[in-house]
Structure 1
Amino acid sequence: MRYDMKKLIVLLLALTMVFAVAACGSGTGKSTASGDPEEIIVFAAASMTETLNQLKESYEKTHNVKITYNFDSSGTLKTQIQEGAACDIFISAGQKQINQLDITADNAVNTDGLDFIASDTRINLLENKVVLVTSANNPADIQSFDDLAAKLASGSVLMAMGNSDVPVGQYTQKILNYYKLDETALANAGKITYSTNVKEVTTQVSEGSVDCGIVYCTDAFSAGLTVVDSAARDMCGQVIYPAALLKNSQHSEAAQAFLDYLTGDEAMAVFHAVGFSPAA
């Protein structure tokens, strides 16, 4: 009888340990049952590379999670999500790319009726500015957007811009339309070069392969480029970075916790240091 009691006590202790381990493996940002950190996959616009990498380092020190980033143009990221890539959070440099994945968005934008975004988690995270930058020493002596428009019209400068599926390229197209410049004619005349994301535009300007480029304020800061002018809202609209969880996220609690962190004071201080501001 005493031997059976000892076996019962050992069994109860073993069960207690099993439940304790299982409890540690659940919840937001806690270890999995194997003891490994929970992984969050974040798709983010290339213009957020530096800030998000800095915040990842800080967040992982205080949370038992592993953050994996995929940085690219918002258009490329949208396509990857649509094709089934694993993703927990999508942060776009424009509303269009998230709208195209959000079933609650206007069907004039979400033309395929795609339903990937957890709409109730969607927020406007940040605001950026579109700026005009020049290569070292500004050999073309470009002083402003007005000056750029005149020099593009005369064919005396070469400008880099993002492709039409890239938010920074779409903002640039609005600026060209504002000045009533024919983008196709300028491209055919060899006065515009195109890039697949904003980082490629900054590289072209940094290397001096073009006279100027149109990028985000934050990328100009990160690349150490000289800003000669900032686009007014009536030229290209407001530059908002929306963010949301994906409906098929396998780590929604941990992902939501990280998204909440990005809206807090610590993260906003990092964003503000490079030129972002909270979305109004």
Structure 2
Amino acid sequence: MAKVAKIRYSTMEDTFLRIKDLKVRIRRRPEQGTPLLLINGLGACLEAWEPLTKRLPGRDIIAVDHPGTGLSSPPNYIFSMYENAEFYMAALDAVGVEKANVLGFSFGGTIAQEIAHSFPERVSSLILCGTNAGTGSFPADPFTIMCAANPLRYMVPTVREMMAPFVYRGRVGRNPQLFETELQGWYAHRTTMLGVGAQIGTMMMGWSSMPWLASLDVPTLVLGAEEDPLAPPANSELIASIVPGAECHVYDEAGHLFLFDQPEAPSKHIADFLDRVAAMEAQ
């Protein structure tokens, strides 16, 4: 893959690479140990991860702007879920990583499941946050889905704040002004219509992990939120009940963005889980 440019952000380094004929931004904090690959939700750029990553010091972290989000080029067509998984494996290839812990949030959680299924040799552990198993799991109500898919919330701050109580709930739902203070990174760059549209198109293809969840053979942590309207907590409990040996935590008084607006408890669970995975790998 041809390297285009590098930019330094304190201990994180941005690299622009060509993947699937697209210019893609990858941010890495190189440290010791197995890297943690972060896959974000619908329309979010990699700056959104800051509240979580700063609570995971000393870990090798890789974040990617999905095509059409952040500073990555818009996609040329709608990726299938398998092609999304391929994209992230190509991103790991581009930075010379063979195997990673994979954390997926929301839409990114469905991609993470596909990676664990289609590329199990490249996954050290799986962390699924605020997500579902696709067709056959517990859906959000139609009004919430309609609000979440509205492209104006990615472009107009007042619309975003107006929709927060319906789309996100939890702490940011009660205080939408957090998008202008603690959660500025969530919409640091304007998401393209093609980018959001392609992600929504993937979700409309009818993908489901239900037929093969029970066959996953990787340490798995599932995190959910009691007030999450987009990925109701029953989804976290369902996934954890099917994946062998999965660990599950559901947070009270938390909404869809619990990783970002209430990161203290989830970051501790993630750090503890990764430490246990590393200890098992060292045996």
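What follows is calculated from the coordinates using simple rules that are stated; it is not laboratory data. The structure presented is a predicted model; accordingly, all values stated were derived computationally and were not measured. Cβ atoms are built from the backbone, for glycine too; each structure is taken alone.
Data overview
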| read-out | value |
| --- | --- |
| Test item: distance in nm of label points 7 Å out along Cα→Cβ at positions 224 and 240 calculated as 0.8, pick one of 1, 2 | 2 |
| Source structure (of 1, 2) for relative contact order in percent (Cα under 8 Å, 6 or more apart), computed value 21 | 2 |
| Source structure (of 1, 2) for Rg and Dmax of the Cα atoms in Å, computed value 23.9, 101 | 1 |
| Structure from which 1.00 was derived, FRET efficiency 1/(1 + (r/R0)^6) of positions 96 and 112 (r between Cβ atoms, R0 = 25 Å, to 0.05), options 1, 2 | 1 |
| Parent structure of the calculated result 2.7, given that distance in nm of label points 7 Å out along Cα→Cβ at positions 48 and 136 is the read-out and 1, 2 the choices | 2 |
| Computed -12500 for helix-only ellipticity at 222 nm (-39500 (n - 2.57) for each DSSP H run of 4 or more, over all residues; to 500) - originating structure among 1, 2 | 1 |
